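Asker: What follows is a set of structures for review.
Just so it is clear, none of the values below were taken in a lab; they were calculated from the coordinates. Fair warning: this is a prediction, and the values are worked out from it, not measured in the lab. Cβ atoms are built from the backbone, for glycine too; each structure is taken alone.
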Structure 1
Amino acid sequence: MEKSELETIIVGSHESFIENVQTNISLLRKTLKTTKLKALKLQVGKVTKRDVYVMYVDGIVDKKIVPMLKKRLENIHIDSVLDINVLGQLIDDQPNAIFPQFYMTELPGVVAPS
């Protein structure tokens, strides 16, 4: 596992997400320890067909959110999505909001705190 390069870790695990999606999913499963963690795989980009995973805990997530997010991702009609920030901008309904609509992290413990 890799150490975080962007976020300082004082207490807790020093593991961080990497480029390999299967490793990242394993990190989340290790952190959450529930069979209700679901991974919905989609592809975005007409040319690059980049894999995107929507991760959620069944029974906790608002049942309207997953289909809405899936529809937004499926409605992205550009050739290539090379960066997660671009993806965030494409699905954001309030790009001029004062508060951020998305939070990016390298740390599984931030995504799924224990």
Structure 2
Amino acid sequence: MTGDPADTNPELYRVVFENERVRVLEYRDGPGDRTAPHRHPDTVMVTLSAFSRRISAGGREVQVDLPAGAVRWVAAQEHSGENIGETPTHSFFVELKEPRPGGAVAGTALGPGAP
């Protein structure tokens, strides 16, 4: 199993708030920066900058291009990522600590989903 992003990449992820129900991570990187494999629970991602990145897991890869101000659902997943754009990334992740009603969903998508 992969690790917590605040442990695997502390230079990129920073815990800015945590209580018994949520944890909020701030994420910042630059062009060419990569994350080590890590995991997120169900999460809401808020982008403060536009970015282009490659998300990889289990032999699959997806390219994600999002504008500044986007809000996306990210289903629980393990992955690594790389900033493949020409600009820095700045975003927040609001990680949910409560389990999903009805349990985990099999076959969730890699990367952020639709708003």
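Asker: A value of -8000 was computed for helix-only ellipticity at 222 nm (-39500 (n - 2.57) for each DSSP H run of 4 or more, over all residues; to 500); which of 1, 2 is the source structure? Intermediate values should be presented prior to the final figure.
Answerer: Numbers: 1: -8000; 2: -500.
It must be structure 1, since only it matches.
Asker: Then there is this: For structures 1, 2, calculate distance in nm of label points 7 Å out along Cα→Cβ at positions 22 and 38 and state which one comes out highest.
Answerer: 1
Asker: Assign the value 2.4, calculated as distance in nm of label points 7 Å out along Cα→Cβ at positions 46 and 70, to the correct structure from 1, 2.
Answerer: Value 2.4 for distance in nm of label points 7 Å out along Cα→Cβ at positions 46 and 70 corresponds to 1 out of 1, 2.
Asker: While we're looking at this one, here's another question. Here percent of Cα pairs over 20 Å apart has been calculated and equals 35, so which of 1, 2 was it run on?
Answerer: 2
Asker: Another one. Which of 1, 2 yields 18.6 for mean count of other Cβ atoms within 10 Å over residues 78-85, as computed? Intermediate values should be presented prior to the final figure.
Answerer: Numbers: 1: 12.1; 2: 18.6.
The read-out comes from structure 2.
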